[in-house]
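Once you scroll down, you'll see the structures, which are given as structure tokens.
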Structure I
């Protein structure tokens, strides 16, 4: 028996922030990073709220560490807000999710938790996952619990028109990875497949345009929607080996999450294609996205998917491998054994379509150096 639950209410479009006006008079606590706290985006948010009743926690950094979550919970206990808003990219929303989750468990009454993404990538605004890092151990910990879902997600494409091309590329490839991994996951269903298919179609069609012309609201809206659709898909179906390794690239080598996924994607697909079911689904996705002819057999469809992903990565400026990021060969060599161990115990690996050994993971890492 499979289960399909999406408890988060989603409001999308350029007028979606107007939904905040029903919280005027409420005590609001916003979790964001320091850059957003000082920029125009926060002003757009505050325009719909009573600014004198808003408190900010702006200590968010990429790959939010446990210490940041602890500091946030301490401030949450002090402020005791009616509404919490996670505002920013995946790191801000993941941190806010963890703070609200643990805050509620220790008795802090929060009426509403709202997620407002400012990048089109993680889909964190509609998932039951929160990824927190432990810098001392160089490990990322994905937390999964239905209580982590935000109550509301607001998708405003105006918040992402200023995202730089490189970030657009990385986050867009993150969306594609979410969609593809959810599609071939052992936890996939007809319901999650529908979401993953649409998300992948949107990425192949609109990511190059979003990368090249970032101020097009229609293009940005399509990518913003794709991120949320893919988030819904993997929250229901699970992820796989791509994320199990990417989490370690982030924890050990500090590679941006979307970029890590992009570097690994074709190698992981090749590895998983030894599974007949996975190959059939990869080929089906290629046909649905218009990348392969319907009369092509599954192997040809798989190859077309791989070719188009490689072309997409080149189009949006994804580096060829870890070496192109300026990471020394010795640093990568020393980090590889702990990355392999951590990937084998990563929760996302459990729904990969094909079991992976330590040698398998080592070979995939070696292929993207």
Structure II
């Protein structure tokens, strides 16, 4: 099958792994590589990649899951909007079970709020067309990957003069988050596996500061097994040769300048917030989008009163440390016991891109299973 079998060939994987083993023999010390995207984390565990890499390479799981980095206060704001009379609140499925300070969107739905799962913001726009007497709000989540679809939907709503439609905007930006991680003295990283989906939009140029300012190599990677293994090999080559560059393994889809149409739509509809709270990373300047004033009629934060409170995480939950790469999921004291996908305490166990969910689903079959709570 095109673009599947080619990237899962055992012979190619074996050849890459032998090359990685040879490069590891030239390392001066063990290295830590962070895969930024939660999609990479799940691929790594699904295909057992961590098990076949040499012990000299440790993979660190980063904050590349947009649902996971959402703080409790913003979830409480979303639930507050959904509980307004005459509101239909729409969201992606991942966000339904994420716990706020007292409840989740799924529990709010059970208590009577009209909350509906959708697959795209255009689905929400259609609901607004079908229900002109009600306010329809879309919970806009994601990195630069999903922000263009949100922006284009707003432009569509404006064009069609659909005034009962708005967005609760929580789009976050990957570059400021990476800078915050690099400034963290507790986290010593030797390189990055860069996010493929985000890079399809923003391109490779924005990552130059990682190699130039922080002297760390980064390789933009696809999501198939051979993509990730080849990206590790490319990073090792840079480290052994003492190079720090931005390289693009995912060049079949990622271009240096990114997607100009998507970037233009984002720039037209959004502007950058002065600061935004990230779970585990606290406030990060210039790290999220908000709606421009010209589109205020489509901004749920303008249409509705929201609590806008900062809420601390559950004391037992260590999602913040996991998102920063300081802890592995199995090191959290409630992982697999009080916190499971069925009864999540933190966001990392809920989202399909969460590191805890990946460990829980696939990790028990890997060498880390000996550390995990049964």
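Quick check on the output: 17.0 is mean count of other Cβ atoms within 10 Å over residues 70-77, derived from one of I, II. Which one produced it?
I
A value of 22 was computed for relative contact order in percent (Cα under 8 Å, 6 or more apart); which of I, II is the source structure? Mind dumping the intermediate values first?
Values: I: 16; II: 22.
Going through each structure in turn, the value belongs to II.
One of I, II was used to compute Rg and Dmax of the Cα atoms in Å, and the answer was 20.9, 68. Which one was it?
II
To which of I, II does the computed value -17000 (helix-only ellipticity at 222 nm (-39500 (n - 2.57) for each DSSP H run of 4 or more, over all residues; to 500)) belong?
Label of the source structure: I.
Comparing mean count of other Cβ atoms within 10 Å over residues 94-101 across I, II, which is largest? Can you show the working numbers first?
Details: I: 27.8; II: 20.5.
If we compare mean count of other Cβ atoms within 10 Å over residues 94-101 over I, II, the biggest value is for I.
Rule-based calculations on the coordinates, nothing more; no lab input. None of these values were measured; they are calculated from a predicted model. Cβ atoms are built from the backbone, for glycine too; each structure is taken alone.
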